[in-house]
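Heads up, there are several structures right after this.
Read the figures in this text as sums done on the coordinates, not as results from a lab. Please read these numbers as outputs of a predicted model, since none were measured by experiment.
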Structure I
Amino acid sequence: MTLNITTSLGTIKITPCFKVSARVMKKIREGLRLAVDEAKPVDDLIAKIKRNIPWADTPRGSLVAYMTGQSWTQKNLAKTTGIPQGNISQIVSGKRPIGPATAKKLAKAFGVDYRKFL
């Protein structure tokens, strides 16, 4: 499935490497339009993202950002960390907090400080 996003600079084509839900595709479309069409300072962009996605600067948001940056699925992360995929799913959906032991496993997998996930 290819996502075509029309912006003021032209059309951006995105072909995900894995199956992406319609809701996530909508978020990608909105985020890219926001990034391309509004040539404002980064602080304004971050503030707008926080308004649209209130959990963006939370441990959950950090996990989603690192997973997206590495192009990891929940299944990939589960294999790498030893955390059950169901637990990762619950964390991503906001139904489960990230505990200290889980934060350390995630930090090791992404090569960052564990406090990013607390």
Structure II
Amino acid sequence: MTKNKIVFYDHNCTICTCFSVWMSKRTNYWKFHPNDIQTVESFGFEIDQNTLKKNIVCYDKKIFFGGIAILNIFAKSGGLLGIFSKFLLFLKFLYPIYFLSYYLFSKNRSKFGFLVKYFNC
């Protein structure tokens, strides 16, 4: 298994692609790759295909997905966003809320696609 800090994202989603471009500009800690099964297996990961389709997945010594993955990605971005994300990750009793928030957003992300034009990505 690779030692790189990897994020597998839905490359068919405009919001997900915008997020990967925006985060790549903020930090070089993460390497963003599409979530297709061939790419994931080429890095030596065995991740359930349903998990890949429904969640963003990141690897940093351990595999994270969904809301926790987003917070881990933000935590390495630095600045106030990074500090705030580290604080939220520290509050483990809120993890169910993070998962629920990510689930609701991912189910409705096509409705938020219009926001992409307002970001620099």
If relative contact order in percent (Cα under 8 Å, 6 or more apart) is calculated from each of I, II, which structure is the one that comes out at 16? I
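Of the structures labelled I, II, one was used to calculate helix-only ellipticity at 222 nm (-39500 (n - 2.57) for each DSSP H run of 4 or more, over all residues; to 500), giving -17000. Name it. Please list the in-between numbers first.
Details: I: -17000; II: -14000.
Clearly, the read-out refers to I.
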For -1.18, -1.34 (log10 I(q)/I(0) by the Debye sum over Cα atoms at q = 0.20, 0.23 Å⁻¹, calculated) the corresponding structure among I, II: I
